[in-house]
Structure I
Amino acid sequence: MIRYVAITPHPPIIIPTIGRSSLNLCRKTVNAMKSAGEKFRAVRADTAVIISPHGPVQYDKFIINYSPTLRGDMGQFGDERRFVFENDRELVDEIVLNLRKKRIPAGLARELELDHGILVPLHYLMNEKDVSYNPKMIHMSFSMLPLDFHFRFGEAMGEVLQASPKIVSLIASGDLSHRVTPDAPAGYSPQGRMFDRRIQELIRQKNIKEILNFDPRFIEEAGECGLRSIVMMLGAISKLRWDVKSLSYEAPFGVGYMVASINIK
């Protein structure tokens, strides 16, 4: 069953060995990630499911990592900590079977390294001093299909996760708008801040319908990368009773970072 859910950003700069002095500019996000990590570890889930925007993305299908062992590091950014997990392929098989029953297109990929969309959250979720806790992992990415497909994927996945005797944590990784300020890396758009404000409001209100009805032009203009991950997560918990326990937001480098811990009742 699903016991813990969170939305996390994934900028490598929030890792101390990478961000160094810049860490002070995103202290709010760092503190929120530390808090999310404490909640994650307290649950001691058997399996952690993480949706990343930076895995292999195909236009017309969702991709789930089927490598027996999931491993990766942030060496390319200057951090040498290495993560190794056993893939929960038993649970992956059940998810894929349910997706196929519901005619939701999904594919399996092997020989994949964990990407920074999962490794950055893991830096805070997993305590390297606590080697006794090493859950199984499921690593997946979204597609470029419409939002309602992502919600349906989440619903099908959620049915499997909730019915499982295993304790499961579910993490939606994704930054919000990359166009919040004039010095943003993707250029500025007034829709960027508007998008970030709106997604925070609607998540707090649990207003999934309005999120699914976002105008595609509004989404594109905002230049986001986390919406589809969030929608998949919302689909997975749509049949459960939940509320937002805490939500942090800032955009110190022109990119919106939101950390939300969701309480499953």
Structure II
Amino acid sequence: MSFIELEGVCKCYGPRRVLRNVNLSVERGEFVSIVGCSASGKTTLLSIASGLRQADHGSVSIGGKALAGFPRQAAIVFQSYSLLPWFTAFENVRLAVEAAFPDWTVARRNEKTEAALRMVGLGQAMAKRPSQLSGGMRQRVAIARAFAVDPEILFLDEPFGALDALTRATLQQELARLCQVAERPVTVVAITNNVDEAIVLSDRIFALSKGPEATLGTAIPVSLPRPRTAATVLHDEQAVRIRVKIAQYLTSHSSKPALHGRPEAIPSRALALEVEA
């Protein structure tokens, strides 16, 4: 059995079935991305995989045990940052450290918090509140908060979707580096509507068909050498084949065109936590 297992997952909102017979297996230490169009059910799927929502049918297990609520060994990063506006960057991260390590001394918590913020390049911004930070810096705080709790599992809900292209590319590299230097292997499940981002970060990619009744296609492995960047995968032959496979799956499992223009150009989503109803 894989580390994270979803079997026969179905989810309905009222009479509308959003997900149908979704099966997903993620190995320990693997980075898996789920790519799909807006309103296809990606956020709903991630919410079920992380225990934030329950499936109507099917099962979800982590480490061979049925999932009941958000796992203690996991962290999640949203597109909307989810920072408390009245707290500084330091206080936002320390709050997570206090919840994860209640038996630690104050000094040890502070040390862990500071180390996490310095790890993402915010050593000079720890005393600033979210309103004093750029969008990229806010997302760095959110990433620092996630890694500060030493997660075994990291769930990503389009964390870079609201950022400009340059900041997005920079944070993609930061995230890849943090996953590699963590004290223990980090298993990542990410959702995105950006195919190139998935290619840059992932070991395997799954395409989620257009809803309603969305389901996952066959896993597409990404064996390109690391480190990868958007520039290095732009014209790479394997990357081109992956884009084509994803485009073919999305268009063949949709009642209307899912993509416009180039295969990788999946429309962006404006909201981070929309309910795909």
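What follows draws every value from the coordinates through simple rules; no lab data is involved. Please read all numbers here as calculations on a predicted model, not as lab measurements. Cβ atoms are built from the backbone, for glycine too; each structure is taken alone.
Things to note:
- For FRET efficiency 1/(1 + (r/R0)^6) of positions 134 and 222 (r between Cβ atoms, R0 = 30 Å, to 0.05) computed as 0.50, the structure of I, II it came from: II
- Origin of the value 2.4, where distance in nm of label points 7 Å out along Cα→Cβ at positions 22 and 142 was derived from one of I, II: I
- Computed 14.2, 44 for Rg and Dmax of the Cα atoms in Å, for residues 62-189 alone - originating structure among I, II: II
- With Cα extents along the principal axes in Å derived as 56, 41, 33, matching label from I, II: II
- For the set I, II, ranking by FRET efficiency 1/(1 + (r/R0)^6) of positions 6 and 86 (r between Cβ atoms, R0 = 41 Å, to 0.05) places I highest.
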